[in-house]
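K.L.:
Below are structures written as structure tokens.
Bear in mind these aren't lab numbers, they're just calculated from the coordinates by the rules spelled out. The shown structure was predicted, so the numbers you read here are calculated from the model rather than taken from an experiment. Cβ atoms are built from the backbone, for glycine too; each structure is taken alone.
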Structure I
């Protein structure tokens, strides 16, 4: 059994790098490569960057070429060129060739990329409509494959998992939620698709009701078909995925049953403040988890909790001692408790 989730491994490597340097981080990740298979391209990225930071130029360049030339991965060319850890490679002709290939592959990937919804049913194999829905949004530079094992315990509680992978690709296998308007559009499509899967939306031009204060895009469908409280999906997210979940709930409060936000990155309170009155109206519950050492997300999480309390919205806040920007080690128990709490009247 793996000791780390994919996300946990990434953050542990970064912690070791900060505390003990690039050589220690490189040896650590080599010992745990099998635990990072949700995105092999990122494993290459970490290894060649750490080797370059150790000034092991030839080994770093060999790994970068192996990733790009042999496996067909690509990375953002500007990031490679501006990465200080890779400075020892910047003047190498082979490095320039890799940059050229990456630019070409990135252009092709951006032209083809689209959001991807993957639905996982419990082993009982009932019809999709027989289960409640937990819609999960991965974190920064992650994908559905990384998110699934972390949230998998929901299947034991008669939930189906609906994993939404962003279209906003950053490099091979790594996706983000950096465009708020695109996030909302992709959440809209996922909610519509889930409605069709559950048989609540019969027509191809069905719709989800948008919060009135939000602008109505020309392509957004007008008529709304409401879900019952039982069939409304719970939306869960980590980091930037939690931010996207909030953006979706702010725009479509009538279609959301609740929120489970882990280490939520909330740089813009304006994205959710005006929506709280609608969350109260529709009875949306919010379950918050954040590390006490999460420098990027703790302040925003506490600000959200304060506003939820002020507006009388049902919420729980769990601050994890000693935890940085990561999932708690006992996240499965917290998730089970969150779903049980969400189901209470």
Structure II
């Protein structure tokens, strides 16, 4: 493209004008507010369709794996949070309001039906029955072998051994098998009794006081005590295992469908709403734009100007405009 002196002078003049205008803080503020005032009045459905929103989220959230650098950063931030010195002087009650704890305690205690159903499922699980049988069996065996009388009363040990021998001869099996057989035969009754005892011990009132007493025991504990239960050196491994779970779930049809339907439900509810209402839902309003986002954007604009990035990009489009056939015709210039 051959250059024309007049056009080059016009381009340079306009570039200088843009540099001067955008160097003024008011220009950035006014332009950004002007855009915001226009944008906030647009209904969602006029700018973006549901497929556009869904495709973006599906791609960015589900189809894009987390980078190794991100995983390292997550582990580093957790480690820094756990090792921070402020944990030594901050107690649990300093960051968790007692009123909220009391609400949670009342809520949990009031769910009698859910709690009883959970207890019923636990005590009727074969694993619970097996554990309970073994526990009772070992307790009986320990009592027979190490009873208080056996240790303190002379001759009782020999008597107990003789009693065991007689019992074995009568039942034609050893004592262990006899006890196990009895427990297996009566484990249903024992489980039902266990369920009654557990429900009694965890009724609404007792469960509420149990939670309240637990809170009073831990509320003065410093946050640094969490280090006892979390292996900081294992964070890269544990974060990696958590990522493996997410990395598998994000690729399942289940999560893809859940995200699709969730976005669709949100879109239908908000399609006709203006963006000022939608942005207000996430606490973005004009005051935030003026007081916060402007301060964030101003250094960016200033850096663009000082680095001449804005000038270089503007020149590209100004050259296209001034050297177009229509503009040359208006200016009565021949493109020599």
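K.L.:
State the single structure among I, II that was used to calculate relative contact order in percent (Cα under 8 Å, 6 or more apart), giving 44.
P.N.:
Traced to structure II.
K.L.:
Here is a further query. Figure out for me which of the structures I, II the number -23500 belongs to, where helix-only ellipticity at 222 nm (-39500 (n - 2.57) for each DSSP H run of 4 or more, over all residues; to 500) was derived from the coordinates. Could you put the intermediate results ahead of the total?
P.N.:
Values: I: -13000; II: -23500.
Source structure for this number: II.
K.L.:
Out of I, II, choose the structure whose coordinates give distance in nm of label points 7 Å out along Cα→Cβ at positions 303 and 319 equal to 1.6 when calculated.
P.N.:
Details: I: 1.6; II: 2.6.
Of the options listed, only I reproduces it.
K.L.:
Ranked on distance in nm of label points 7 Å out along Cα→Cβ at positions 23 and 263, which label among I, II comes first with the largest value?
P.N.:
On the way: I: 2.8; II: 4.5.
When distance in nm of label points 7 Å out along Cα→Cβ at positions 23 and 263 is computed for each of I, II, structure II gives the biggest number.
K.L.:
Could you figure out which one of I, II the value 128, 45, 39 for Cα extents along the principal axes in Å was computed from?
P.N.:
Working: I: 60, 43, 42; II: 128, 45, 39.
Traced to structure II.
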